[in-house]
Structure 1
Amino acid sequence: MRANIPLRSIGERVSATEAARVLLLIELVVITFSPALVNLVEFLLILVVASSSHLRKTIISSCKTYLPAKILLAFFFWIVLSTFWGDASVDARLHEVVSWRKIFLFFLVMALVSDDFKIVMLRVISIFGVACAVAVWVIGLLNDVYEGPAVIMRSDVVQGIYLGLSSLAILCLLGTNFSELPGRSRILMSVAALFLLVTVFSSTGRSGYLFTMVGLCCFSWIAIPKYRLFLTTSIGLTFVTLILLVPTTADRFENALSEIASVTDGRQDPEFSSMGVRIVMWDNTLDMIGDKPLLGSGAGSFEDDYGKVAQAKATGWRAKRSSDPHQQYLHIAAEFGLVGLGIFLLFLASLLLGFKLTFISIFGMSILLGISATSFFNGHFSSLVEGRIFWILTPLFLLSLNEMKYVETPPFGKIPE
């Protein structure tokens, strides 16, 4: 029997939910090129949630029942608590806390979960990704000197990860509707996914290679269950082989290994390099963790403490201050202590519990494992683009409706009965 829900109440919930979902779709597009538009979209999202009692109740209910949400709240509480120690100014401490505001997208998305909305999100990411892939080849070919696909997003790293994400979205849509799709659509979607993969591996972002490889291994795990181990292993080995054989990717990895070798050889005095500076920063950050293991330097104090360690050990570019060691886990441990890192790792592990393995949920798992992998070489959980990809899409695709006490209404969901 259908519950007696006033039409005005339904209309209000439909309006707020529809607005929030559309804004999320817009955000997943504008994050690739405009931080200002991202801030505007998120401001509007806050207004929508503030105006809807139903959305607020759904978020509160989900926080009470969904284990990862509880752990994430504990992590943010620890970030706030860490402002009470360290040498940073009040402004720096507050800035650090505010910089983690993107994790609240995780809680907002929990109020918008719907199977139909997941499909819409996959389609938007797929279409936008293919359009961008076409654009990067066209622009690259129009250059006076052809140097491969152009970079039209914020960086080659962002572009590689987003195009890899788009290829995974197409594959998940293909797997979800394979039996219902006509042969022509299957071929077209397969070609589009392959086109995106070629574009990723023709570009220069190493994080894009790693993210895409992890995602494809996740997809292969569910594509053919009977041969999942063989298929996953084969895909992993194939990608490693391609990375070593394709000139573009092989050069990138050869340069990385050369940079690492030169900076770790005490007989050499290498110039500043992308991987070389990472090795130096990781070594300095480990020293910071050794000095203050449990509590860390405190919110906003990482740069000050890092500068003291770096300047005491070296000169030149090795002694430069840094606010980001380009290794998310070391960064968290150094700034928020091993306690903070433990809470964060517990949160990541909790996301892997309890969801049903489908082509839809495997998309969320690919993002979780892919961003976790690239964060060994970058600070992607807290970055502008990769961070928002994680905090928006992971809860959307790993959270199921039966974990929600309040289920939202159309256009993408069904009215509760």
Structure 2
Amino acid sequence: MKIFKIVPVSTMLLFLALSFTYAGAETAKKDWKWPKRLIAASGGLTSPGYIVPISWTPIHQKDTGMKWRVLAEPASVTRFRLVKDRKIDFLYSNLQAGGDLLSGGEGLATRQDGPFQLRLALPGFKMFFGLEAFGRSGVKTLDDIRKRPGITYGVPIGIVGIVRVADAYRAFLGMDEKEMVTVPYGSYRGMTSAYLQGKFDLIGEDPTGMTVQRFSGTNKKGGVIFFDLPEDDIEGNKRFRQEVPKMSLGVCDIGVPEARGKRMLLFRWIAYANKELDSEIVYRLLKWHEESYDRFKDKCPLCPFITIKAFRDTLNVTYIPVHEGAIRYMKEKGMWSAADDIRHKYNIKVADIHIKAYQSAIARADAKKVEVVADSEEWQALWENYKKEKGIPVVGIMSDKEIADSFPNLK
């Protein structure tokens, strides 16, 4: 005798509904197709962020049959605007630049622009930037620099990020603007030319750059000296973090021998996307990057660093939320933790706070008849003072513990 178990109609309907929903989702993923075209962008034609996508996209294009377009856009504010308006799909830039956007930093705080919900989407690469001098300068240690009041440091005034590097080094050394004097130049090329002529003492330099490679291992100009910013200098590191909370330090493992093993500025590059970009695109591209690594790693000097591990390292310090498609893939790989969930939610909340505060600050500026343009010192001062007045959280690198402790008090 067969015994039949009676199942309530509501339960059976729910089961059938869930079954069809699941099957529909699976079919949608199976039938998913790459779009006809995707667009990536970065800085000028010589920018590392431009060289990287033009190196790997032809391979992906051949694999999928879709088309890639890679744009070179020198203006940072324009690049982020293209992401915000969804005119491009991916933007290669460094983590600090995204933080500057979120906090309405210099050059990015216009009425049309300002903070929005940006997302980390794809792995990029790492670049180091070290405090460097020629041996002829007579300085070989950090103490030598400190003992020479009025020592000079060259900066290209049109590149805000590099100007901030000078502030970072000065803070670490505990020197003021009279003790380490910045010498402004109208262009990076002009600054480099003056440095070679001995017109100033110190410079921030890429250890893989042509200038240091030219003099590395030689006695020309006294040889190349990169300075180490030690991790055990507690006060120096504290001053550094207070001055440039979005920047980080790391031990250099690329470039000329004089730089390797020295602790210096570490810039983490990634590909950003608008949070509204199809998560399936991000998921599949991240998966493709890992599976196709051996095919593109030799296509450019920076390509070997475009790894899932490098992306994972960036997630440990990010103050920008992560795209849902990337989260899905990292979870599948077992490379996403409960701490990542907390950091992600914290970063979304901080972004929301900045977005709302920015609009309120614009309203205050309008009431005071202050022009909301990037080069207005009055507007910049109003925005910075508004953040302090309202207790808007600082955008910067935080540990998992600092985030867990701060999140409950975030308003």
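Rule-based calculations on the coordinates, nothing more; no lab input. These numbers were taken from a predicted model, which means no experiment stands behind them. Cβ atoms are built from the backbone, for glycine too; each structure is taken alone.
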Out of 1, 2, which structure matches 18.2 when Kirkwood radius over Cα pairs in Å, for residues 39-166 alone is calculated?
-> 1
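From 1, 2, which structure was distance in nm of label points 7 Å out along Cα→Cβ at positions 255 and 279 = 1.7 calculated on?
Values: 1: 1.7; 2: 3.9.
Here the read-out was taken from 1.
99, 55, 39 is what came out when Cα extents along the principal axes in Å was calculated for one structure; which of 1, 2 is it? Don't skip to the answer; put the middle values down first.
Values: 1: 78, 54, 45; 2: 99, 55, 39.
Label of the source structure: 2.
Using Cα extents along the principal axes in Å, for residues 119-214 alone as the calculated read-out, with 45, 25, 20 as its value, let me know the right label among 1, 2. Walk me through the numbers before you get to the answer.
Working: 1: 45, 25, 20; 2: 45, 29, 25.
Computed on structure 1.
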When relative contact order in percent (Cα under 8 Å, 6 or more apart) is calculated for each of the structures 1, 2, which structure yields the highest value?
-> 1
Thinking of 1, 2, which structure, once helix-only ellipticity at 222 nm (-39500 (n - 2.57) for each DSSP H run of 4 or more, over all residues; to 500) is computed, gives back -14000?
-> 2
Given a value of 0.15 for FRET efficiency 1/(1 + (r/R0)^6) of positions 287 and 383 (r between Cβ atoms, R0 = 30 Å, to 0.05), point me to the structure among 1, 2 it was derived from.
-> 2
Out of 1, 2, which one gives 22, 14, 9 for semi-axes √(5λ) of the Cα gyration tensor in Å, for residues 327-398 alone as computed from the coordinates?
-> 1
